[in-house]
Each structure stands twice: as C-alpha cells, then as structure tokens.
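J.: Heads up, there are several structures right after this.
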Structure P
Amino acid sequence: MREDAVDVVLRERFGLESFRPGQREVLTALLKPEGSALAVFPTGGGKSLCYQLPALLLDGLTVVVSPLIALMKDQIDALGRKGIRAARLDSSLSLEESRAVTESLRDGTLKLLYVAPERFNNERFMGLLSELRISLFAVDEAHCVSEWGHNFRPDYLKLAQAARTLEAERILALTATATPQVVHDICEGFGIPEANAVVTGFYRGNLTLETTPTGVEMRDALLVERLKSRSPGSTIVYVTLQKTAERIAAFLSAEGLPANAYHAGLESEDRARVQDAWTASSKGIVVATIAFGMGIDKADVRAVYHYNLPKGLESYSQEIGRAGRDGKPSVVELLVCPDDVPTLENFALGDTPLPEALEGLVTGLLAAGPELHLDLYALGNRHDLRPLVLRTALTYLELEGVLRQGTPFYAGYKVQPTGSLEELIGRFQGERARFVKDLFAHAKKGRTWYTFDPEEVAKALGQPRDRVIKALDYFQEQGYAETQVAEPRQRYARLREHEDTKALVTLLQERFQKREAQEVARVREVLQLVTHDGCQSNALVAHFGEHRDPPCGHCTFCRTGVARVLPPPHPRPDLREHLDAATFRALVAKHPEALGHPRQAARFLCGLSSPALSKAKLSGHKLFGTLTEWPFAEVLAFCGERPGR
C-alpha cells in the first residue's frame, strides 16, 4: 500500500490536511499484509479514522465491533454525507432494514458494517459473514477484553476467535483508556505485536482539573454556584444513580438552569430527545449516569462535573475526556464526597455470587455430558446469577481449560408465510418443493405462525440441520415469509473427562473475590488522586504508564500548592432505625428463594437486582434499595443475624 494513497484519501474523502498524533503509525502497521495494530488514543483523538480510511483502500468489508449504538448511528450518518456506504445490524432495525443491509453485504456495495459484540453469538450472522471477504476487523472499547480492566465483558474474549473463524485479514483494536497491563492483555488476546501498540498519551493540556472535597449537605449548592459563576457552555454532570439524575436535573431546572436527566431507565425516545437537544445546544446541561456520553461526537463540551465519585480512574479519565475535544480551555471538576463510597463499593460487592450458586452451576455443568447446549437465561434464573456474572463464570471455566465455547445457535424458529402455505411451496419445484412441504409438515402450526425445532425436524427428514436453517432463512430473504428466531443456546464442549468439583468452585470463588477486591480498590484510587500531594494531572496519567516531570499548572494542587483533605463521612443512623425490620423479616419469610440467603437479602436492601428478585417481582417493593447508602458488609452482617435479634 503506497503511503501517498493514504494522504490522498485523507484529503479527498475526509477533507483533512494532516493526521492527528498516532494515526499514521497505526495505519502504517495496519495496511501491511496481515497487519494488526492497537490504538490507545484519548477520547476525541481520532480513533475512528483508523478504520474508516483503510476501509476505502482495502478490497472487502470492514467490520466495526462497538457496544455503542449512539456511535454507530453518528458515524454511519457522517460517512453517508461523505458518500461512503456504511450500515449497522442491531435489534432496533426493522425486517426490511435488516434485509436491505444483508443484500448490500452480499452484493459488495457496503464498505463498513457496525455491530455489537453480542451479534457474534448469532449463528445466522456468523454464517452471513463467512460468505464475505473481511479485510479489516476493528474492535472498539477493546479494554473490555481484559479480565483485569475496568469494564471486563466476557463477550470480548470471543471476538478474537470470531475474527480467526471468519479469516479476517487484519485486526485493529481501539480504546481510550488502558493501563500497561490492559495494553498487554489486548495485544495478547487479539494476537497484536506489542510493537504495534500506539499509545499517544493521556495528558490533556486544555483541561483545568479541579478536585473539591465537600459534604453531602453542601454539594447541591456548590454545584449550582459553579454552574452560575462560570461562563455558560455545554455541560455534563455525572451521577451514579438514576434517581440522583432525576433529582439533580429537577433541582437545577428550579434554579433556572437548562438541565435534563439522562439514564438507562428512560424510554429510548426520551433518551434520544434529551441527547439531541443537548447536542444541538451550546449551553445545555445534561445530568447523566455513565449511560451517557460514550460515542457521542460533540467537541465543544466546556465543563464536566462529577457530582458523585467515578468508579475508578479509568472511568474518570474517559468521562473528563469528553470535555474540550475542540482543544479549547475547559473545566472538569470532581465534587468529592466520601459518602459516595459505599454505593460504589456495593455494586462490586453485590456481584459476587453465592457459594451455593457456584456449586450448583459447576455440578450441573459437569453432569451434563461432554457436549452442552446451554440456555443461559434459564441457567442464570436457576442459580440466581445475573447475565454478566454467569458469562464471567463460564469464561473463567474456559480460561481454566474446563470448557471450550462453540458456535451459538437457536433451538426454535417461527415462520409466517406472506401468502398461503400452498403459494410458498409452489415457488419451488421437484425435490426442493417436496423438501419445503415436508419441512412444514413437521412444524407445529399456530393460528398464523409455524414453529420449528430445527434439530428435531432435521432428524425426522434425515437432512443436515444446516439445510433446514438455510431454508428458513431463505424464505425471509426472498420475502416469502417472516422468520423469527427464539430460544438461543450456547454450545460448550467439556475438554477433560474428570474434574474436581470442589476445587473448581473454590477457584471460581477466589477469582470473583479477587475481582471484587480490585473494583473496591479502584474507588480508593480516586480518593488517593484527590488527596495527592503533588500535581494531580501527572498522577492521573502515571496510572496509565505515562511519565511527566513538569507540573501541569492547571490542576487544584498546582493552583493552590496544598493537598486536598477529605471531610469525614456524614454520620449515618443505625440501619435498624432506618429500616422497617418487621416488614423486612416477613418479606424474607415469604420469599425464601429470592431472599433466603443473607447475601440475597443484602442485595435487595442495597438496591442491587438479581434474577430471583425479578422473578419474585421484588425490585418494585418499597424496601428495595432502602439501604443504598450503607456499606454492603454492614448490611450483610445485619441480614445474617438471627430473626428477632
């Protein structure tokens, strides 16, 4: 690939005269035959160009894996304005939209396809991609592949295998936040030489980094004072809980400030309305949980406030990185209240599974034979494990060489012919017509839908399961019928005949406890940054392996010369005074499956959901989340006490 071709495309297709730091190095590594690279660029540092530009130079398809639907939509719209064909495949698309994307993939007119990592658990999708030439496989938010990163997602560990299965010619991993350990994990996971890891640095000279210790009772007034005393500008206020977002947005609005709440609990239309209004405004304020901001292309954010503590320095760096992406001076201020610590720690502590749940899970898996077809939803409900916790446990068993994951599949299909069944069969001739007729003869007929178990139908017809699946998909592709998939199953194979159940359960407990301790330590690292006796900007970037000697001159310590001191936590009343204990004990007695274990009961009181709580419809109970602000260990000790004590 000639280097001048890269410059020509940069200028003629993207309207840019020069590359940002790191971009050329990434492209040079990537555009070699079988090239691969890791780009660790700050938020707004130009990661997307590193896959968009090669997509125009390479023959074949560029697949972009991202968990951020907002990013997908924004980038696809922007590429469309440049005349570049890009699309996404996700569950929000209509049948017609999905069909149009599939046709564009098959006829080769699409250059970039954006998908979420979970899409690779779909056998139909994997089958579609296997027909195509994939010149570049790009993975955004690649830090999620690291078990010891701040946002581990087990599905990311499968992406490297998916890329190999699909024979992708090149791999590109991208992230805004990665410690040296996480950089190593990403390179190892995706087979990228560490020499091809391009880390441009985390220091942002245009950000004034303020840390302000405060008590609970002063924090609201302090936030209002800051917003009113500083020049108006596009602003994000980050909070931890959805209810806090609602309360603070209402409070700021009452103070005459243009604020709206944004969190995952809002309807999608409301989230889109808030996001669009804020994006279009130069003075709007959004009060948001971390559900907001990732992948949003807005360069003129003048201020980011953390009303609550971030859950770690990685999250903090990523969130303040949304300010001042246009290079102009911006302020980021952390209102430091030690009372936030229990709520953040509870999220980590509440994820640790019960020993009984892990024992039940492992025992069931080992008793299921050498080939496992798992219904993860049912499995999580059976052992009261949230989906992410269950997937993490299964991933740990893979890492220990107990299991190997195979290609997921669907155990159920539903088909509704667009006309009569006779018309559908009449579209085929000879053996194919007989096959289609026999196919429907072995389906369960409802009022308008036919339900298929592909495994059973294939056995009955003496045909490969793959032929049954292709036929059902073909009906939809040709518009002969609407096809829906159901009952997802995950394939696993046992790798060893004999296992020590007790040892495996102990190993899983230790890994979850190690992860729990690490998440708690992340919160403490934020407090250590606040009280650091020295340049706080330098201390922050040092966490990511970047060394700077000169003080930044624009953090709180550099400005005052004095290290911050944290106020003592606000005294909490005895939780027995705050909780209706009699009602709680009666509730525990009524729902032993959901609340019978002290850790289950503690989760409930701390406002942490679980499958058992959802099944018992307890997440809406008046006591759910009553003790959100109490340390989990204290609540756990209370729940472990004898009734009536």
Structure Q
Amino acid sequence: MNKKGNLSKSLGLIHVFAVASGAMISSGLFVIPGLAHAMAGPGVVWSYLLAGVLAATGVLSIAELTTAMPKAGGDYFFIMRSFGPGVGSIAGILSWFSLSLKSAFAVVGMATFISLVASIHGLLAGAVLCFIFVVINLAGIHQAARAQIFLVAGIFGLLAVYIVAAFGHLQLELVKPFIPHGWGKVFATTGFVFISYGGLLHVAGIAEEVRNPGRTITLGMILSLVITAIFYTAVVLVTTGILPAGKLDGSLTPISDGGRVIFGRAGFIAMSIGAILAFISTANAGIMSASRYLLALSRDKLLPRKLSNINSKFDTPHVAIITTGLTILFSLLLSLEILVETASTVLILTFIMSSLSVIILRQSKVHNYRPKFRSPLYPWIQIAGIVGFGFLLFKMSWYVHLISVGLIVVGFLIFWFYGRRFAKQEFALLHIIEDLTDKKLVTGSLEQELKEIIRERDQLVLDRIDRLVEDAFVLDLEKHLKVDQFFQIAAEKVAPHLKVDQNELTRMLKEREESSSTVLDESLAVPHVVIPGEKKFQLLLARARKGVEFSEVFRNITTIFVIIGTADERSFHLRVLAAIAQVFQAKGFEKQWMEATNKQGLRDLILLSERKRDKKR
C-alpha cells in the first residue's frame, strides 16, 4: 500500500480487455441463449444485437465518467459526485449487488457444467472455486487479472473454432421465420439478456488500478464491447441454425449441445470446458470489481470503515473481497431466472444513472470535470440510452421490479440510518441548483477533490511553477479597461506583497509596455518587469471578460499574466514564460479560460495543464 492508502496501478490494456470480456462471456453466452430462445425464437439474435447497441450508449457515458474519475467503485463514485450521497449510496449498493449476482449466476452455471463432465457435486465445486478466486484476489489484482488473460484467450479460441465449424452444419429452415413472436418479444428478451454485457461495469470498478486510465479504460471497454458483441451474435446465430427449437428452448447447456452436433461427444465436452472457464472468469472478475464498490462506499463513510482496509502486504481490500465472496455464496439460494432478471434490471438502472451523470456534470460546469474521453453526440447519445433502457425496464417482469424497489429501499435505509451521519461530500447537482436559485450552496470541495484525482490520474508532480500559480493573485475583471488602468489595479494588488511602492511598480509596468509590447497573441499579454531586491517573485493572473486595450491594434486582450521578479530570479522568469506559452497553446485553453466559473477555476486551468513539469521543484 502506498502512503496515501491508494491501490497500486498495475493493470494495462490487455488486463482491462480481459476483465471486461471475461466478465461478459459466461452465463450470458453459455446458459442464457436457451432460455432466451424459448422467449423470442430465432429473434434472440436481434435481442443480443440490440442489447449490445444499447450497451454502447452506456459504455460511452461510463468511459467518459471513468476517465474523468478513475477511482475504485466505478459508477458509484461518479454517481455519488453527480447526485449526492443519498442517490450514491443506493447506486453503489445496487451495483455491488448486481455484480455479486452475476458472479453467483456464474457459479450456478459452473455447477451445472461440472456435474455434466465429472461426477462431482456441482454446487460444492462452485463454492470451492469461488473460495479459490477469493484467495487469488486477496493475493493481488495483478495476479487475478493475469489469470483472467489466460482464461479469456482460451474461451475466445474455443468459440472461434465453434463458429467456423458450425457453418458446415447450418440448417436455414431453423432460423425461419426470423422473428416468429414479434418485436415485442424481441425487446422483452433484450432486457433479459442485457446482463450479458454487465462485464463492462467491472472495468469502472477497478479503474483506480489501471495505468494511463485516460487511454486504457476507453480503448479496453470499446474493444471488449465490439469483439464480444460480434462473438455473441455469431455464436447465438449459428447455434440457432444447428439446434432444433425442441432441443434449444430452455436448455441450460445450449452451446455444449451445439458442440455435440458439430463434433459429437468430444465437442460437447470441449464446449462445456469452455463454459467452465468462462464461469471461472466471471466469478473472478466479479469478486475483483464488486469488492471495490464496498471499498469506495466505505472510503466515503457510507459503510463501516473496516470495509476500506487495504492489506499492507498485497495492496488489496481484503475485508471487502471476503464480504463479496460470502454474498456470492448466499446468492446461490436464488432461482436462475430471478438471478438473471434482477441482475439485468439493476444493470440497466446503473446505465441510466451513468447517462444522467454525464448530463449533470456537463451542465453543472464544474471546471475540474476533465475526462480524457468525451462521449460523442452529447446529449443525444445519453438521451437515446435513457429512453432505450427505460423501455427495457418497462418490459421486465413485475416481480423483478418489486425486487429492484426492495433493493433501492434497502440502499436508502442504509444511507439514512448510517451514512447520513457522516456524508459531507459536495456534488455536481448542487452547482446546477445554485445557478438556478442564486443561493450559495457549494464550497469548492468537489472541485478540490476532482483536482487531486486529475493529478493522480495524470501523475502530475507539483513543481515550483505550480506553487507559484497556487499563490498567484487573480483578477476577474468585468469592465473594459485601458492598459494604464489595468496596470494600476495590478500594482495595487501586488505591491504590498512584494514590499515595493505601488506607484513605482505602475510606472515600471507602463515603461516596459511602451518600450516593447508584451502582447503575444490577439488575446494574450504577458507584462513582466524586474524589480530591485533579491529572492522576490510574484505572478498575477487576470481574466478581462470585456478586454483590456493594450494598443490601437490589440484592443481586446482577455488573458493576462503579469510576472514580477528580482534579477537573481531571471532563469526562473524564463521558465515561467515558457510554461505560460505551453499552457496557452493547449487545445481549447481560451474557451476554458473564458468559461471558468471562478478565480480558483482560472488557477486550476493552469495547474492541471499538460505542460512539461520543471524538475527543479
């Protein structure tokens, strides 16, 4: 464990891809197709495809939010920072329970297949394997993720062979008519199979342990979704085309049954082994990511503090992992259909909240909300996702709605009787309410928290220039000014701190400007002077909303950096000038400068810039 108690960053792109893919390709492919085919017939292929398209809208939102806030707890963390601790508590507990249910579903599937290929009690074998993966996760996430890579490689290899070989056994009459029960059944089945894409949520849960999260998380999630959706659609299509409805409908071993048609008994065993690998992969990924939700809730004091304990030897949240493992075992008491539908419903609710979170955070204009990836076609992607997910919820069974409401009530009660006493986090919705009501509701703590997250994400090491900016004077000017007026205001602000005469400093700034213009761009000026004395250096930042007139040519300078220092600081003076040039040239700087909501926002725009950091701290 590092000094701050954070989790170590040991996961790369291949690990992210393996965690997401391995968590998806399990029961969603090796068990659900038979149950889903009984509902929609050959139209189940459309159900899987539509579920993938809808998942894509959620993935774009989750990728944006996760690259802005790559912290343990994934969607809980950013829903909490969007809607507040009440909604956040409910979302976190729902997501944790959904991922635990998905893992339990994997254990049920594992039990089914193990009992088919060996004379071992399936549930006992599943419980033992669950225990093994709890131990692996306790030993370290890198070990768990590395195991995931080998599992996923084996699963994809088997499925590729299955798809290619199945084409020689296709019977087109088995897929006609393609939508026998109508589109209503297709949509209802889409909601049923949506849990198949739940693995994407696992990545958000482990985001804090990913290297270069801005690039790795987005690329890993998109690659995983696209490749897995292709495999889902292809495998379900060929399976529908080689198994008669009488054998496929309701089967708990549909892909293994398809393997028997292609390769005989050996094919059945091979695909059953593939299924077992997939179930192990899902159980492993489920424990890995679900435990991080308990960790995040505990860090925010919404659950008991012990759940956020990090093992000093392995850098893993051991209490949260063990608690999650026990919950998965107890979930085995639920029926298969309830496991699937409840997990799917909760997952759909999570995707809806993620889409809403993007809208809230963007509209709140929180200046330190800086995702590395921004969802395209905002807000239409989010709106389309919310409408689509809402339609799927409408098609779900009433008893699943009842269970979901029960879980929401449980989450709220936990917050009301425990977390409410400790919850002090600021959230983005308050910023919107403040703008609408013109009341002072925010303190800046959310901005500060996001700033620290960005520094951790981008591995920004504070240097002397950062400390200079932190201590800089900031002017946010509302009126149009002449340059002489601006220099008087700037000197009045800075002179007392530097212990120089205000009028003398004003004169020096004017003379410097008259001798050689300090305007570097049509909107940027960097007035700088050398003052008498030693070891003195000060920076003033100014935003002139209606411009400062520096000359007849440059009448609307909106960004001004005033640099004042003694002769012995000349080399540092030059480094500050170079840093300012880097910051100003960054894409979108001028727009962000004018849109910053307050003085600290102006500071943070520079502090969080991707400039070359000075080695001399």
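Here, each number is a calculation from the coordinates, and none is a lab measurement. Quick caveat: nothing in here was measured; it's all calculated off a predicted structure. Cβ atoms are built from the backbone, for glycine too; each structure is taken alone.
J.: Could you figure out which one of P, Q the value 22.8 for mean count of other Cβ atoms within 10 Å over residues 80-87 was computed from?
T.: Q
J.: Taking distance in nm of label points 7 Å out along Cα→Cβ at positions 56 and 216 from the coordinates of each of P, Q, which one would give 2.7?
T.: Q
J.: Quick check on the output: 21 is relative contact order in percent (Cα under 8 Å, 6 or more apart), derived from one of P, Q. Which one produced it?
T.: Details: P: 14; Q: 21.
Matching structure: Q.
J.: Turning to a different aspect of this structure: When you work out mean count of other Cβ atoms within 10 Å over residues 352-359 for each of the structures P, Q, which one comes out largest?
T.: Largest value of mean count of other Cβ atoms within 10 Å over residues 352-359: Q.
J.: Something else about it: Identify the structure, out of P, Q, from whose coordinates distance in nm of label points 7 Å out along Cα→Cβ at positions 72 and 88 was calculated to give 1.6.
T.: Values: P: 0.5; Q: 1.6.
It must be structure Q, since only it matches.
J.: As an exercise: mean count of other Cβ atoms within 10 Å over residues 304-311, calculated from one structure in P, Q, equals 15.8. Which structure is it? List each step's numbers first, then the result.
T.: Working: P: 23.8; Q: 15.8.
This figure was derived from Q.
J.: Any idea which of P, Q comes out highest on distance in nm of label points 7 Å out along Cα→Cβ at positions 224 and 376?
T.: If we compare distance in nm of label points 7 Å out along Cα→Cβ at positions 224 and 376 over P, Q, the biggest value is for P.
J.: Thinking of P, Q, which structure, once helix-only ellipticity at 222 nm (-39500 (n - 2.57) for each DSSP H run of 4 or more, over all residues; to 500) is computed, gives back -13500?
T.: P
J.: Here's another thing I want to ask about it. With Rg/Rh (Cα atoms, Kirkwood Rh) coming out at 1.09, pick the structure among P, Q it was computed from.
T.: Values: P: 0.98; Q: 1.09.
Here the read-out was taken from Q.
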